[in-house]
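Some structures are shown below for you to check.
Read-outs: derived from the displayed coordinates by stated rules, not from any lab. Computed from a predicted structure; not experimentally measured. Cβ atoms are built from the backbone, for glycine too; each structure is taken alone.
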Structure P
Amino acid sequence: MTTPRTRPPELEHDIGRTPTLGYEPPGSYGHVRCLEHGVPNPLVRWHYHDEYELHLIVATRGKVFVGDYIGHFEPGHLVLTGPRLPHNWISTDVPPEGVAQRDMVIQFPDAPLRQAAALIPELAEALPVLERARNGIEFFGLSAVTRERFARLRSAQGLARFSEFSALLGELARCNDYRLLSTVQLQSFEDDASLARTSGVVAYLTEHYSEDFSMADVAARLGMTESSFSRYFRRATGNNFTDFVNRLRINRACQLLMETDRYITNVCYDVGFNNVANFNRRFLQLKGMTPKEFRHQAEARFGAVA
């Protein structure tokens, strides 16, 4: 058996960044490039590129993958990813007609900022946040101001654009309400074939996480031994296989606990666990609370499911 065919992830080259996909055309920008796109869109894939990317979700909800991080996103989700850190946002509530605008994105390269910071001390304020971005950073409380600055930045050119960008970068650098996403700096280099294989495995697990399968089953799909697949998967994703699958399942369980009134026992089996005690143990390990406590806190914060 072989891995299901998927659109292979790739190093995103500038030649493919066309206005038809939502990018500003070449020659219309300087250090900072803007992008807006909806879903479905070919850009929604497990990919990486050489630039930093500030990514603001303005519509839809779903799963976010940044390095080895798996989480939930919704409108207002704001993340900065560093160079060559693989990432993807998969919307799970797209209507049949699609969504015209899901993302507002700013891309900017690394070297010019570092070179400028060596000459202009004020720019050095941004260097710590750039280092943290190699793990991926989710910011809280900055979505509204980022959206406003994005609009002004996109309509500006030259020094006015760089001024807006510098102000936004300063706000990110001073923000203390954030979390790092990937536990390792999972950066991709020139092995596109390996990244394509990783994408196929991740896509398969994302689709089939609730089913009963073993690492040996997935290894067999790739024609690999279990031990060689285990080493490959950990090197490629920063997780061991069991932890990765458990994180997918617990993430889905959190959504069900927040968004439905299904019994916790039913949620356990819905997401692929076949033992309630193991489900409770894994949930506590990953979330620091029991499923019941999580639901109680979710209801207090978001309101009970109607």
Structure Q
Amino acid sequence: MWAVQPRFERDMGAFMERASELGYRGIEINHSMDAEQIGAILAIGTLPVTGVHAPAPLSRHTTLGWNREMNIASTDEVERAAAVEAHLHSVDLAAQAGARHVVVHLGGVGKRALAGERRLRSLYERQPASGAVARPAGADVFREEWERTVDQTLRERAALAAPYLAAARRSLDSLAERAQARGVTIGLECRLHYHEIPLPQECADLIAPYPAAVAGYLHDVGHAEVLHRLGLVDRATWFDLLGERVVGMHLHDVRRLTDHRAPGNGDVDYAWLAERIPATAALTFEIDQHESDEDVSRGLALLRAARVVGGS
């Protein structure tokens, strides 16, 4: 993700050299990278490829648009099939690159954030300060509205989810079959928005039919934190239900509801997180391209100090 910025976009060698200088030992190919960029990464080989974030490479369908915008849980069979095909290319790419896993966004219950979630995000920005000495005026009214909106959001998704989950299950079956044949693992990533698939119990149900080497759970720290802050999914639930099936993690920080910040540029509780990371999980530092080199370096040092990652 950090590689997709003007100074690196057509110089993947410079990106990998800089990442190595900053202390990183591998890279995860991102779904914003096109075939030319990925070809350069594989040809130069300065750093090993540890994972592939599907659907990579980035490409544009003649009628459906960018492959990363397709809903692989769509109830439109044409869209779902096209999304599956794009993800199968990522599985093949992972095998070619020698990567352990493929990160998969398993679509959503529709393509838009639910009305309830949009309301919660608005409420979050005007919530009373939690550290105030005196109880702020209107706090009880706010809490009642917040809890009512959370309940409405849970109900809204539950009423719509069934056909999209059925489509997601069919798509995962196709990906798992290819992944098993190629010797790589599908990692279903927790998502930033509540309409997206999977929720914790959904993930547990979806991966249950497959061996751990074929399909597992990929924990995105920022996504889980945002859903936690919105009151929709307790961040501990992911580990309670899926801790034994974690294949990898995306590490980044969150400032209010903005994710993909470098660690230290937000307020994620890394000490809490460090206690829950399996030793076998592949750890990827996934921060956006606007974070500075200094923040990329300092963030890694912070994660080591918090014992989220090892090394020195």
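Looking at structures P, Q, which one was Kirkwood radius over Cα pairs in Å, for residues 159-262 alone calculated from, given that it came out as 16.8?
That value comes from structure P.
Have a look at P, Q and say which one yields 0.20 for FRET efficiency 1/(1 + (r/R0)^6) of positions 31 and 215 (r between Cβ atoms, R0 = 35 Å, to 0.05), as calculated.
Attributed to the structure labelled P.
Quick one: semi-axes √(5λ) of the Cα gyration tensor in Å came out at 31, 26, 18 when computed from one of P, Q, so which one is it?
Q
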